[in-house]
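What follows is a group of structures, each given as structure tokens.
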Structure 1
Amino acid sequence: MPNKINKAFVHAGLAGYSLKDRLTIRAADLAFYILIRVIGATIRFQVEGWENFESIERAGKLPIYAFWHDRIFAGTYFFRNRGIAVITSQSKDGEYIARFIQRLGYGAIRGSSTRGGVGALVEMIKAMRAGTPTAFTLDGPKGPRYVAKPGAVLLAKKTGDPIMPFVVECKKYWTIGSWDRLQIPKPFTRAKLIVGEPIYVDAHADEKGIADKLREVQLSLDAMVEAGAYWRSES
């Protein structure tokens, strides 16, 4: 992995923050890391559609993981330590998020849909060309909930690597009162990971072609959310 990409997997310095902010960032970093590790270790996962992931590997491609923001807790735990790069915001909150996901084996590329978005996409392209898989919370960072944004589609067009949509459905969880109604799995819950078919985007796709692929991603995730809800209601 080239040095430039390597930096995404290493904690950034905190010299630009006040002492209070540095302490807050470090405390939040450790708290979230411990919470995900402890609860995640108790989750009993069932997997459906893993052959879709394997088909990407057989094709010699890298997955662009795509999922909804409210499922980030269980998804982050399941796909830990796979060297996946994700976008984190250029803010104090983004700093502690970057640090705890790095502890879980992820890389953090700075940017958001509002600040540094184009630069972040360029860095994601560079990461994939260097052999690093990437991931998007498609309705992040602030919604609307369950409405896919085009970042993953644009990345797939530029790299030739496919989008791999997935949903994690937990039987039991707490819901946080945030815009996405973030799901925190309850300890020892069962969870079902559903992996959708890979979605490729032609390098010459025009505006309509990109819109069509975005709709395909949206429909794939919608169908998996519905399938997960049905599974959850069965018992």
Structure 2
Amino acid sequence: MLVAEALLGELDVQVVYLDEAFADDLVGPYAELLSAAEYRGVEPRVAPTGLLADVLSTVSPQPCAAVLALPTRSATDVLDRPGPVVLLAEVKDPGNAGTIIRAAEATGVGGVLSLPGTVDLFSPKVVRASAGSILRIPAASVSFNELATSRADRRLVGLAMDGSASLWDAALDDRVILVAGNEAHGIDPELVAQLDVSLSIPMAGDVESLNVAMATTVVLYELVRRRP
């Protein structure tokens, strides 16, 4: 349950609401939620029956909700961490963004950055698609100028159908910034000009490309495979 995960993480959970119809008979994951709230010192509030269903964006929401303060991390906070970093460059689809964030956590990256034009990483659909990973993995927004001045010795590696280097042959390590571009037109030419490596994934048959989330996941797991 995302609310319980938020309570057990490092985010600032300000308020937790429980639907009145469930507040007196909480079992299973909802009992875990109460334990997590007690652990954080947050006293759950009871919302009138049906109110959460009216105000939450999901079709069939769980009978609980939380209000959190968004983390205020900088690009440097993310780039200073060990491990690869994923850069979302105008990734518009929340399902793709959330899937990439989930894969990033699963492969132990240092964090996730997003350029202007990318979907809000803390929007409800991205949070759900990430299966809660966005609540745990360091993430921050970054401008083109910030990226250029703060990436230090990290190499920018972009995914492209016609990349100059094959994934199997390219020299990759944990100091890369892996760029996932827009679903329709790929990486913006301004950013392409800054790439150290343009990377393609070898494919068989008549397949031209992979979904951006799938392609990013493939490369992230290749980086895992190469670690000592």
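The numbers here are math on the coordinates, done by the rules we state, and not lab data. Keep in mind the model is a prediction, meaning the values are calculated, not measured. Cβ atoms are built from the backbone, for glycine too; each structure is taken alone.
When semi-axes √(5λ) of the Cα gyration tensor in Å is calculated, the result is 37, 18, 16; to which of the structures 1, 2 does this value belong? The read-out was computed on structure 2. Source structure of the calculated read-out (FRET efficiency 1/(1 + (r/R0)^6) of positions 42 and 162 (r between Cβ atoms, R0 = 30 Å, to 0.05), 0.40) within 1, 2: 1.
Given that relative contact order in percent (Cα under 8 Å, 6 or more apart), derived from a single structure, equals 26, which label among 1, 2 identifies that structure? The value was obtained from structure 1.
Name the one structure among 1, 2 that helix-only ellipticity at 222 nm (-39500 (n - 2.57) for each DSSP H run of 4 or more, over all residues; to 500) of -14000 was derived from. Value -14000 for helix-only ellipticity at 222 nm (-39500 (n - 2.57) for each DSSP H run of 4 or more, over all residues; to 500) corresponds to 1 out of 1, 2. Assign the value 1.82, calculated as Cα Rg over 2.2 N^0.38 Å, for residues 10-65 alone, to the correct structure from 1, 2. Computed on structure 1.
Structures 1, 2 were shown, and volume of the Cα convex hull per residue in Å³, for residues 90-145 alone at 66 was computed from 2.
To which of 1, 2 does the computed value 1.2 (distance in nm of label points 7 Å out along Cα→Cβ at positions 74 and 138) belong?
Numbers: 1: 1.8; 2: 1.2.
This figure was derived from 2.
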